[in-house]
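Structures follow.
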Structure P
Amino acid sequence: MFEKMRTRPWPAICIAIIGLALVFTLITLPMAYSKPKEMPLAIVSLDQGIIAPEQGAINMGQTIMNTITNGTTSNTQAIVKWTILDSEEAVIAGFNKQEYYAALIISADYTVKALSLQNATPQRPNINIIVNQGKNNNAATVCETMLLGITNVLKTQMQSNILQALQQSGQAISDIQSQVLINPIDVSVSYMNPVGNNSANGMGQSLIFIPLWVASIAGAVLIYQLFGKFKENTTKPSITKKYGLQIAAALLGCLLAGFTVAFIGAVIMQLSFSFMTVALFLSLASFCYMLMVLAVLNWMDMGGMAIFILILLMGMTLLNLPYEFMPTIYQDWIYPWIPMRFTVEGLRDIFYFGAGIWNSATPVLLSIGAVSLAVLFLEMFKPKKNG
């Protein structure tokens, strides 16, 4: 193949130029066209409502929840995917499963307090916004801003409704009512699974995967060069030995990579985490990645490196974006095939959700390692070239 390229270089040069242009276009497009869509949020109305003598059942919390989820309080209907829950406990459970970025909770006495704004002793009704920072801090911040915007709309609507009702009844507005109506709804914001101060603004897990991936690839290439190249007439026992040597070297190399990257994260990046837990998890991830690279190299030789370089470039872009910000084609066809995302997801579990070495990403990483190991051993049955 290389001889043909030397004799006819122009087609190869043209293909290389066009191919690289297309590759780097694919890499930069997600950042250029990222916009939020269907961001998962939860909403709960605990409002008990009241039974009014003339009006019957009144439940403002239920009305507000219906209005918000129908998208009539703002233009967020395409951006947000609402889930209606029945309790704050359900919200917390969903947060710990990383199902929602934030939640809006309407208090149990919302209607009672809202109606009291027309009385001599007004009380502000309560809405609580809970933000799940650990799921993705950047996306959670966007959702927090969005929910605060919705509550501002609700405040304006309530001010208008109360003033109109007071004018129609001919009732004078007291000083206390005037002060309360300036800010008629008490909105509180709290945070769950916080990212803390030493987390690179919640991006620590995305920073760590790059040196780990590079170290794993470099280690696998060195191992392949040292133990993976046997002559074509090598006997089967020697071939089996070469796989054993590669796996043993990968076991040692992954520990070196895992503990080194954990040290870099703790000391140089100043991230806060359980060192031993992260180091062992990174070692496991590195071992699985090394097996994957070795499997490809044993089948394709060094030409297979292009795959992993492309994966690195794509991962550096996509793994810094919240999933809901990616263009649809990247969500469906590219992101699922980036193996480093499991390292990022596992580190997120460890950093912000109190998980250990065994977390949501561990079974997938072990599956990658097992399949890679099988592919590596199957290489011994590959037909060998003569001469």
Structure Q
Amino acid sequence: MKNVILITVDCLRPDHLGCYGYKGNTSPNIDKLATKGIRYTQAISNGGQTPFSFPSIMASLLPPIKVEEVKYGISFFPTLAESFWNRGYYTVGIRDNPFLYDFFGYGRGFVVSQDFKMKSSIKIPTKIRTLLNPIVEYIRPKPYADATKLTSEAIRLCKGKNPFFLWIHYMDCHVPYLPPKKYCSISVKDAMKLYKLQRKEPIAYLYDSCIKYVDNEISRLLSELGDAQVIVTADHGEALGEHRQFSHWSLYDEVLRVPLIISGAGIKSGEVINTQVELRNLNYLIDGQLRDNNGVISTMLYSPDGGESLEYLFKPDSKVQRLISYRTPEWKYIVKEDAGGKVISEETYLLADDPSELVNFHGEDESSIFEETAKAKIQKFKVLK
């Protein structure tokens, strides 16, 4: 059996990678993987943030639309790691994102589950842990274990184990974008100022510098662990000024489109697949089964009086608003609702002609048929939930 390495990079946009056409020389090692494997050009995340995307990636679940779903994560569902463990793999999970800790079920199926901050023996209430994390992010420069530490730990745990399944989740492309000095000429202090001022070009430079750093660590990881089937993707992308937004607080394509590259023994070299696929079917794609996802549902919750924060976790469902999108290769529909399902706003974009999603076609004759379909699909999704 072949070793399998699943690499997920928080906030990684495909259009900032060389293999997807970017000119910034950010990703020579990821580009090599794409040259030797399959690159998907229309891979769509099922959520605009980590707690909404990863249930689909690691457990093939439909994305959450209720606060309680976020709080229990994947704790009660079969996981990708369990499927590998059942087949005799030595399974290792390494990450440092609070929404991916063992508490939310992401340690299930792993022989070794390393989340760096919270061990499964330590019981910290969800509300307290989630409240403290944003505070820590701005008190100290880097609120997560960096790529060097994660890579070294992965090598230590997996080397000599065969067959192994490794999941490693890098956080370095997430705000506040603080790569090591060798990759970036901007100081930590200046970087924090630039982010707070929301200066688009310098922020993009910081972001690209983080990609270069992670790309280099991916090269180190793969050179040490030898032959394996490698999957590179992201939980979601990142807004860098589009729609007057930074970070990931929307369901526009700068957030929902993600890279997806599968490379290794038995994988056809240099293949490019333009079919739309969703990360909920990642387990099938790893096994070489292409599923045509002509329509993809994605979600996100937020607190309307909390701004860009995770305050919805502390509120009853009645105080939470939600975004739901339905995307096909040609069109996208986004609806904002209150917790009771009452529509607050609607947006419809013709992606084929307007990939930047600037012209809202909602209510126009040319979008009416698609909107009917989208609303029916979303209603069916709610029933399934």
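Going by Cα Rg over 2.2 N^0.38 Å, which of structures P, Q comes out largest? Result for Cα Rg over 2.2 N^0.38 Å over P, Q: largest is P.
Source structure of the calculated read-out (distance in nm of label points 7 Å out along Cα→Cβ at positions 50 and 258, 6.1) within P, Q: P.
Given a value of 3.4 for distance in nm of label points 7 Å out along Cα→Cβ at positions 90 and 346, point me to the structure among P, Q it was derived from. Only one of P, Q returns 3.4 for distance in nm of label points 7 Å out along Cα→Cβ at positions 90 and 346, namely P. Taking 1.3 as the value of distance in nm of label points 7 Å out along Cα→Cβ at positions 26 and 338 derived from one of the structures shown (P, Q), identify that structure. Working through the options, I get structure P. To test your reading of the models, identify which of P, Q gives -19000 for helix-only ellipticity at 222 nm (-39500 (n - 2.57) for each DSSP H run of 4 or more, over all residues; to 500) when calculated. Derived from the structure labelled P. Computed over structures P, Q, volume of the Cα convex hull per residue in Å³, for residues 162-225 alone reaches its largest value in P.
Taking distance in nm of label points 7 Å out along Cα→Cβ at positions 114 and 266 as the criterion, the top structure among P, Q is P, with the largest value.
Using relative contact order in percent (Cα under 8 Å, 6 or more apart) as the calculated read-out, with 17 as its value, let me know the right label among P, Q. Only structure P yields this read-out.
Any read-out appearing in this document is the output of simple, stated calculations on the displayed coordinates, not a laboratory observation. What you see is a predicted model, and the numbers here were worked out from it, not measured in a lab. Cβ atoms are built from the backbone, for glycine too; each structure is taken alone.
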